[in-house]
Structure P
Amino acid sequence: MTNVEKICGIVSEVTGIAADAIAEDPAACQGEIDSLDLTEIILEVEEQFDMIVEDDEHITSVAELIRCVEAQIA
């Protein structure tokens, strides 16, 4: 399972949006994710990937979160 697939799975668990739909186009589902969901997603990603997403990253979308994780893990 890739990092993107893991993140999409987390987003799916929190929001109920199908993981494959998120993987196809992370920006398309953005309107369905509120700030509370995004906070919960970020916390779960931090736990699953054993990392910290700093506040100065200003993550506002799933696509930005994916880029942040990929940059920190690379």
Structure Q
Amino acid sequence: MEESQKLAVRLVGRNGRRRFDQSSKDRLFAACLEPGASVSKLAREHGVNANLVWKWIRKHTQPLPMVPKA
């Protein structure tokens, strides 16, 4: 795997949890929307878990909740 394909890590917390650069996540998200793209393959190529990528996809594709007017 090329080093350039891995997602840019913005921060690693004390618990070891990585926080990824938003622009890197957006590029991976766009690649996943390509016709015939395999989310699990793209996730492996970028060094992240496929379940995390699916979470990002759901987050980006769900409509915002409607807030009732007071």
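Just so you know, all these numbers are worked out from the coordinates, no wet-lab data involved. Predicted, not measured: the structure shown is a model, and the values here were computed from it. Cβ atoms are built from the backbone, for glycine too; each structure is taken alone.
For which of P, Q does helix-only ellipticity at 222 nm (-39500 (n - 2.57) for each DSSP H run of 4 or more, over all residues; to 500), calculated from the coordinates, equal -13000? Present the calculation step by step, with values, prior to reporting the outcome.
Details: P: -19000; Q: -13000.
Derived from Q, not from the others.
Kindly point out which one of P, Q the value 0.65 was derived from, the read-out being FRET efficiency 1/(1 + (r/R0)^6) of positions 16 and 40 (r between Cβ atoms, R0 = 25 Å, to 0.05). Write out the running numbers ahead of the final one.
Values: P: 1.00; Q: 0.65.
Clearly, the read-out refers to Q.
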For Kirkwood radius over Cα pairs in Å, the calculated result is 13.5, so let me know which of P, Q that is.
-> Q
Test item: relative contact order in percent (Cα under 8 Å, 6 or more apart) calculated as 31, pick one of P, Q | P
